[in-house]
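Okay, got some structures for you below.
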Structure P
Amino acid sequence: MPAKDLFPEIEPYDTGFLSLSAPHRMYYEQCGNPRGVPVVFLHGGPGAG
């Protein structure tokens with residue numbers, strides 16, 4: 001069963017980019033209850049293996 005069938009799609013209420021050392025930027029999304037307990041989820045980027 002595909003994961004999309006297990007969990008409904010969610011829409012972020014905020015997105016943006018964080019500036020890192022030039023020329024890099026990191027994209028982020030904020031999803032869920034804006035007044036809820038914050039959780040940070042990171043996944044690998046370029047060269048992460």
Structure Q
Amino acid sequence: MGIPGSGKRIEFDCVLILDLYDGLIKRERRIYDFTGMLIQLGVLRGKPAV
């Protein structure tokens with residue numbers, strides 16, 4: 001299943017949002033650029049630059 005490994009590195013962006021209450025972390029949210037990662041992996045095709 002899937003795509004065979006190529007050994008190439010990938011990079012993708014992530015944003016970490018922490019909600020603090022009394023100096024402690026109340027909630028943590030992470031937002032990843034999965035679309036960019038899938039394009040680098042070759043699962044999706046990127047749109048051509050205009």
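For the read-out helix-only ellipticity at 222 nm (-39500 (n - 2.57) for each DSSP H run of 4 or more, over all residues; to 500), a value of -4500 was computed from one structure; give its label from P, Q. Working through the options, I get structure Q.
One of P, Q was used to calculate Rg/Rh (Cα atoms, Kirkwood Rh), giving 1.20; which? Write out the running numbers ahead of the final one.
Values: P: 1.04; Q: 1.20.
Computing Rg/Rh (Cα atoms, Kirkwood Rh) on every structure in P, Q gives 1.20 only for Q.
Any idea which of P, Q comes out highest on FRET efficiency 1/(1 + (r/R0)^6) of positions 4 and 20 (r between Cβ atoms, R0 = 41 Å, to 0.05)? Comparing P, Q, the top value of FRET efficiency 1/(1 + (r/R0)^6) of positions 4 and 20 (r between Cβ atoms, R0 = 41 Å, to 0.05) belongs to P.
Rule-based calculations on the coordinates, nothing more; no lab input. Note that the structure is a prediction, hence the values are computed from the model and not measured. Cβ atoms are built from the backbone, for glycine too; each structure is taken alone.
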